[in-house]
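A.B. asks: Before anything else, here is the set of structures, which you'll find just below.
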Structure 1
Amino acid sequence: MATVAIRADGSPTYGMGHVMRGIALAQALAAAGHTPIFAVKDLAGAARATIEEYGFDVAVIDAELGGATEAKALQAIASAHGARAVIVDLNHVGTLADKAGFVDFLVGLRAAGVIVLAIEGLDAECVSLQEPLPVSAIVVPYLGAEAMPYKTLPGVRVLAGGQYFPFRSEFNAGAHRARPIADLANKILVTVGGGDVARCNEKIFDALRALQLDGLQIRMTGAAPGRGAGKDIQLDVVPSSRAIAELIRWADLAILGSGLTRYEAALLGTPSLVVSIRREHEPMMEAFARTGAAFNAGSIEDVTADALASSLMSLIGDRERRVRMSRAAMALTDGRGAARIVDVIDQLVAAG
């Protein structure tokens with residue numbers, strides 16, 4: 001069995017999705033007998049603490065490093081732990097702003113002789129649609145990704161499609177079991193991921209307040225809205241990413257951003273309304289909604305609180321629609337994506 005390094009970052013700007021996906025892969029690696037070790041940059045936020053809470057070791061990389069110098073720092077970590085493979089999950093706004101530096105980083109890793117798997121984004125956030133990456137495999141774990149024309153070097157494996165989406169172990173319990181659907185969806189989860197969370201939460205909360213529904217229970221991750229909930233609304237702000245599976249199971253309806261949580265809600269059959277945190281995310285969110293698993297309310301930058309309230313009301317009061325959404329959501333993936341990726345890592349390591 002091998003040691004595998006996982007290079008991922010989390011911060012208020014980037015969100016925690018890359019780190020949480022890395023944790024899912026670390027759990028699958030450990031279950032297969034491998035030893036995962038994380039390497040993260042010293043950024044604001046709780047990335048290191050979250051990884052350690054899950055029981056995995058973390059090495060810290062200087063936040064100022066990039067390109068070839070970051071590759072040397074990561075190679076030093078990999079060498080110190082005897083890692084034969086590195087999973088790179090850095091497809092966030094920081095990397096996309098310096099694609100040449102990202103390629104230099106990957107070149108440095110390959111020159112050091114380690115096996116590299118790059119986790120990619122979808123559509124405009126997928127570097128492999130624009131240029132080939134010097135890696136052993138690219139992983140694009142999203143619905144519809146298998147149909148895209150990737151540019152690859154000879155021998156590079158492409159693992160594309162929703163069947164490769166990695167779920168953490170806490171999502172396994174209850175996955176694909178029909179869940180009760182309330183007549184009135186009065187338990188609402190709001191979790192939009194990284195970026196300008198405060199502004200997003202404010203607009204969503206304004207929409208929920210405008211519904212004027214008695215007994216509405218809201219659980220919101222990230223920044224609390226500046227306005228009070230009112231006497232007929234119960235609002236709890238929950239800071240922990242670790243609790244997200246429990247929160248998704250609790251909710252009758254989830255309001256989600258354009259991060260990875262939409263797949264987690266789908267696995268557990270929770271109907272959702274999704275908003276794009278950035279306008280360039282709208283095509284992939286609309287494609288996700290066409291599966292029937294979610295309702296796409298558009299870009300959070302463009303949708304008004306009144307329009308959002310109208311969409312929410314149509315979902316909250318329509319049980320049959322939410323039943324259909326729940327069934328469609330659970331049909332999207334089988335939850336075995338992390339194990340499939342680990343199988344490929346095993347094959348690459350065995351091949352040397």
Structure 2
Amino acid sequence: MTEIPKRVSLVTQTADILRREIQSGIWKEELPGEFALTKRLHVGRATIRGALEQLQREGWLEVAKGKHRRIVRRTGPRRAREHTGVVALLSRAHPEELSQFRLFLMGELFGSLQNAGCRLELHPNSRITADFPPRSLRREIARTRADCWVLFGPNPAVQRCFLDAGIPCVGVGAAPDETHIPYLRVDAQAAARHAVGTLLARGHRRIALLIGQKRAVKQQHVRDGFLEGFARSARPGGAEPIILTAEGSMENLQSLLRAQFRARRRPDAIITSHTPVVLMTMSYLMHIGLHLPTDLSLISLSHEPVLDSLTPSVAHYAVNWSAFARRLTGLVLKLVQTGHLPVREILVTPKFHPGGTLGLRSN
């Protein structure tokens with residue numbers, strides 16, 4: 001007979017029932033959909049979702065294609081780990097190779113955790129981007145006595161290493177489409193979408209997105225937001241999206257720009273994805289005698305202090321990194337205290353700062 005949970009701690013009771021049904025073999029490969037489970041257990045959809053998230057955090061389930069929950073474990077929960085007050089940070093880069101913003105995050109985390117009686121440990125591993133993480137990563141996870149981990153941009157295979165070990169973790173950076181852990185990242189998609197709307201509203205019609213292959217996940221978010229900006233607009237006469245991808249080197253980027261600005265219908269605005277592309281683009285435009293914003297407009301989707309020294313000032317999107325660091329610290333401390341967080345993306349939207357590279361075009 002199917003159990004029906006009482007009206008006390010419904011999420012926990014529902015998770016307990018599903019866990020017992022998995023162990024007893026009622027469900028073999030995957031669980032039914034949310035609607036079927038609500039009818040079976042006589043609880044609301046929010047309760048079912050909460051229970052499924054709990055089982056997913058515990059490593060019983062994973063989300064497969066089509067959002068079905070695939071069963072990945074049938075044994076009981078692992079013994080509770082001893083509280084150590086240690087937070088481990090996994091990064092593919094060594095400290096001297098980290099970006100400015102990641103060094104800042106590490107510094108803020110270090111200070112905040114120290115004030116809370118915890119300690120931050122850095123674990124660099126240059127191979128964590130591999131589709132099949134090395135055995136050394138699993139060994140490192142097993143021997144590290146940490147309450148939780150902070151993961152910089154991990155792919156699903158790396159996430160699986162932590163889920164299999166039952167280790168609480170939170171991701172930071174560009175999240176892949178398939179993610180099984182809580183994630184904090186900048187909403188680059190929203191910034192790109194807003195940039196397109198801003199340029200269209202100022203009369204621009206041939207808008208080029210100039211990106212590189214580096215950090216491919218983030219670049220996909222940027223592409224999606226760029227195309228959404230056109231799809232959500234009224235598509236005024238002749239508006240045309242142009243996506244230019246520079247692979248590998250600045251020579252390729254220069255070649256792309258040369259081809260575009262030798263064409264009969266050249267771009268009247270450029271959106272760039274990161275600071276080196278901004279610098280190279282402005283240098284090339286100056287070289288061929290084009291002026292910002294008289295001849296075209298330019299918007300950067302990111303900001304670094306070097307942009308503040310440029311003339312004209314660059315229109316850009318910037319994140320309050322202090323607030324971002326506080327948000328991350330709050331998530332980490334909650335993981336230390338409770339051992340779990342909801343599996344969801346937490347998006348931080350950057351603020352737009354108009355600059356001297358943003359002009360108007362007559363229709």
Structure 3
Amino acid sequence: MSAANLACASGVIDIRPFAETDRLTCQAIAARAQMSSYGPSMPDIEHTFVAATALEDVERRWVATLEGRAIAFIDVTGRHIENLFVSPEVQGIGVGSALIAEVARLVGPALTLSVFKVNDRARRLYERLGFEIVDEAAIRFRGGSPKEIWRMRTLCAPPAPYDLVIFDFDGTLADSAEWMMATLPAICGEFGLATPTREEIGKMRGLNSRAILKQMRIPFWKVPAIGARMRELSAKQAASIALFAGIAELLGALHTRGIKVGIASSNSAATIRTVLGAETVDRLSFVDCGIDLFGKSARLKRMLLASGVPPHRAIYIGDESRDIEAAHVAGLRSGAALWGYAKPEVLIAMRPTHTYTMVSELLSHLA
């Protein structure tokens with residue numbers, strides 16, 4: 001059954017969820033739409049605007065059809081419109097507007113998107129649909145030279161639930177688990193500790209931080225030195241650590257909405273700057289790094305005071321029990337990132353204010 005429909009002179013345009021059988025057709029639509037708009041102004045990557053180029057990985061995709069034939073599609077992650085492509089032969093009859101209206105109906109009216117500055121026709125369309133320009137940036141698109149974009153959002157966005165959002169880094173923003181597993185044997189050998197097996201590490205995911213130290217027989221006096229060594233190694237190997245999918249978009253959306261964003265992490269500033277990128281780090285309101293294992297609550301209090309935000313309008317989001325505990329002690333709301341290190345049941349038992357099972361839920365809730 002169609003999700004929505006639009007009557008036009010050519011017939012009834014239906015909007016429905018993407019099906020795998022649409023893939024090749026949508027790739028062809030994207031190629032034609034790109035070459036009819038911004039493609040010719042990007043000769044360094046023009047070779048990628050072809051029907052053989054794979055579709056991007058996104059959370060949701062809807063297709064517009066005319067008499068059963070796909071003519072356009074829209075990509076969405078959280079509340080961010082990643083792409084909107086309409087076949088050139090049917091542009092100007094309201095297909096793009098109908099797709100955006102359907103997304104607003106399904107995921108909420110608070111939407112964001114980015115548009116290339118050279119694509120002035122698309123910018124004018126978005127402005128007619130109630131979007132405003134809130135920022136500009138230069139991005140590397142498909143490996144070519146930097147391309148200038150406008151960041152836009154709908155004017156009717158509801159108030160954000162928080163004015164200050166602070167994140168843990170490893171396991172929350174950065175997918176550093178494999179790096180940690182690869183580095184652990186060297187760390188254990190250097191500090192005279194028994195290296196746990198993968199099975200033992202899996203079991204420790206069900207323990208809180210203090211229990212993990214006890215399980216690994218790490219005396220408290222060794223913890224600062226181990227932390228410093230881990231920071232040193234991660235800074236040297238930061239290029240091998242990636243962000244979780246959707247994190248860059250999330251941080252961009254929070255910045256666009258004017259929400260203050262901070263990071264409170266045991267990792268080093270050098271690692272965070274490398275993994276996030278200098279431009280993203282420079283947009284953050286606060287970055288507090290090199291924090292002792294159980295020293296986050298004091299840093300969160302300091303960050304909260306500096307922000308001028310009331311405690312009930314601030315949240316700290318992390319993937320370990322000590323993150324939830326630190327937020328509680330500091331008087332902030334807490335968010336449990338269930339995709340990180342600790343087992344979900346461990347975090348849920350800490351009674352966080354919110355739980356998030358995927359990054360897109362953070363985007364939908366916070367931005």
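A.B. asks: Quick check: 1.16 is what I get for Cα Rg over 2.2 N^0.38 Å, calculated from one of 1, 2, 3. Which structure matches?
C.D. replies: This value belongs to structure 2.
A.B. asks: Quick check for you: by distance in nm of label points 7 Å out along Cα→Cβ at positions 40 and 160, which of 1, 2, 3 is greatest?
C.D. replies: Structure 3 gives the largest value of distance in nm of label points 7 Å out along Cα→Cβ at positions 40 and 160 among 1, 2, 3.
Values quoted throughout were computed directly from the atomic coordinates according to the rules given, and no laboratory measurement underlies them. Quantities reported herein were computed from a predicted structural model and do not represent experimental measurements. Cβ atoms are built from the backbone, for glycine too; each structure is taken alone.
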